[in-house]
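Following this line, the structures themselves.
Values in this text are rule-based calculations from the coordinates and carry no lab data. Note that this is a predicted model, so its numbers are computed, not measured. Cβ atoms are built from the backbone, for glycine too; each structure is taken alone.
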Structure P
Amino acid sequence: MATPAAKVPLHTRPSEPTFVFGADMSGDFSQGSAAVAARLFEADTDIGVGASGNAYAIPYRNSDGEMLSFAALGPHIANFLSYARARPEESFVVARFGCEAGASDDATMVRHFTHVPPNCQLPGVWQRQIDPKMGVRLMVFDPFARFKDPYWQDKLKRYLALNAATCNGAQVELVSVGAARSIVANDMAAKRLGLKHRVFGANEAFFGTDASAAAEMKAMWYSTHFLSLCDFRQTVQPQQFRVTAEAIRAGLTVDQLEVEA
């Protein structure tokens with residue numbers, strides 16, 4: 001069993017990019033990207049602005065939990081971008097934040113990040129807001145590994161053809177995470193259809209027993225779309241509800257590929 005990451009000093013672990021997240025100045029790190037930062041990247045819950053652990057906090061809510069205005073948020077993001085530019089040897093991944101219910105939206109938030117330095121990467125959803133012609137990154141949830149079968153590969157091909165307009169003609173890349181058999185099945189589908197395929201593996205050396213959860217989070221962060229393969233003749237797994245709900249919260253375009261009745 002892997003050692004829990006929290007018990008291994010950060011300086012002794014393999015490197016991971018600095019996780020940039022949205023913080024609540026009231027100190028509430030119980031939800032959203034702040035919870036991820038505290039759990040997986042050792043962000044200090046007493047630090048709501050700047051670097052701590054392997055994370056960097058950008059405050060987007062005030063001490064009363066209210067969303068900061070666009071103008072008030074701007075300087076905090078500018079400070080982070082200056083921080084990243086001053087450290088070209090480091091890499092940073094920015095979580096999608098400020099887009100939950102009652103907050104802002106992706107189109108507004110991404111306006112703060114249109115000129116990021118090359119060592120700073122945005123979530124796929126925001127990248128596509130900046131460049132709508134960017135390739136579609138389709139995270140596939142296929143718990144029964146059906147995409148190993150030509151029948152299901154053909155269904156995926158038809159699905160992509162029907163949604164070509166939504167993709168704006170851009171190339172589609174399959175994204176996989178999780179069980180090895182599903183990853184193999186997705187790879188077989190990608191090769192037959194001539195698609196790129198990105199696999200997110202578990203980094204147990206850094207995340208310990210949270211490695212699978214971290215890999216899933218990174219796959220969601222990278223993706224722009226989510227496709228769940230459903231067969232309602234079988235019992236829908238609780239994992240399917242959970243992963244689909246996470247994809248919705250991550251702002252991905254969510255769809256299902258179903259077995260015909």
Structure Q
Amino acid sequence: MTIQDMKKNAKLKLSGNYLKCVFSALIYFIIVLVLTYLLKFIILKLNQQILEIIIEAIFSIISFTLAIGITVNIINLTDNKSKGISKFLDNSLLNFTKYAKILFHIIVKIAIPLVLFGLATFYHLGTSIAYSNNKSFLCFSPNYIYFSTILFLAMSFVLIYFILKFIIVPYVSVEHPEFSAKEIVENSRDTMKGNIFNYILLILSFLPWIILMSIILFIFNKFIPAQFLTPFVILFDAILKPYTTTSISMFYDDIKNQDLKNKTKV
């Protein structure tokens with residue numbers, strides 16, 4: 001199935017349920033925005049770094065469970081398995097422990113590239129400071145600014161590559177609710193083998209929409225202060241979210257069908 005076919009099928013599935021999906025996504029993005037501001041407020045009030053790390057970790061888990069929940073709800077809405085636009089909250093709460101375990105298993109799987117990325121980022125920041133001050137300190141030298149930049153970019157791509165292996169976790173969760181958290185993560189990794197490049201192409205196909213929204217926001221910014229553009233950003237994200245989510249669902253279905261055909265041939 002081509003990318004155009006996937007997106008065409010996504011539009012067909014969204015027919016009649018698109019507005020419900022948009023409102024569901026809108027609620028999700030508003031909740032995420034409120035949580036983000038709440039996190040910033042709590043961090044400003046705290047003076048203990050350990051507590052800040054713990055709270056940020058908790059917020060990350062909550063955000064992750066909500067992200068899976070909204071994806072699951074959009075899929076259920078398009079499949080007419082649900083009619084509630086806020087059902088993703090119930091889904092996230094009921095499966096909070098399972099989704100938290102999924103996040104844990106993903107972090108374990110990407111631990112090495114994550115650490116390498118962290119080290120590369122630290123080295124690049126230190127080298128950038130040395131470069132801006134034209135003075136070496138510790139292991140940082142302005143002479144290695146280009147090397148640190150290349151290293152940082154390389155580790156960024158490596159980390160993204162490993163993260164993309166688990167990008168279809170929500171779809172596997174819907175397809176196999178009986179799977180444990182570990183099985184969902186491993187199934188996502190196995191399913192994405194040889195399909196990461198095709199997934200990237202699918203995401204890039206939405207670039208014109210992103211550019212269009214960016215242009216609209218740029219025009220709005222000429223008349224509206226930047227701090228008041230957030231509602232428009234949320235609205236645009238909510239409008240696009242059902243389309244991208246359902247298209248990825250079609251992508252996942254195509255992978256499954258291809259695997260089934262290959263097994264049948266064997």
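When relative contact order in percent (Cα under 8 Å, 6 or more apart) is computed across structures P, Q, the figure 18 traces back to P. With Cα extents along the principal axes in Å coming out at 52, 44, 35, pick the structure among P, Q it was computed from. Label of the originating structure: P.
One of P, Q was used to calculate FRET efficiency 1/(1 + (r/R0)^6) of positions 138 and 242 (r between Cβ atoms, R0 = 35 Å, to 0.05), giving 0.95; which? Considering all the candidates, the number was obtained from P.
helix-only ellipticity at 222 nm (-39500 (n - 2.57) for each DSSP H run of 4 or more, over all residues; to 500) computed as -10500: which structure among P, Q? It must be structure P, since only it matches.
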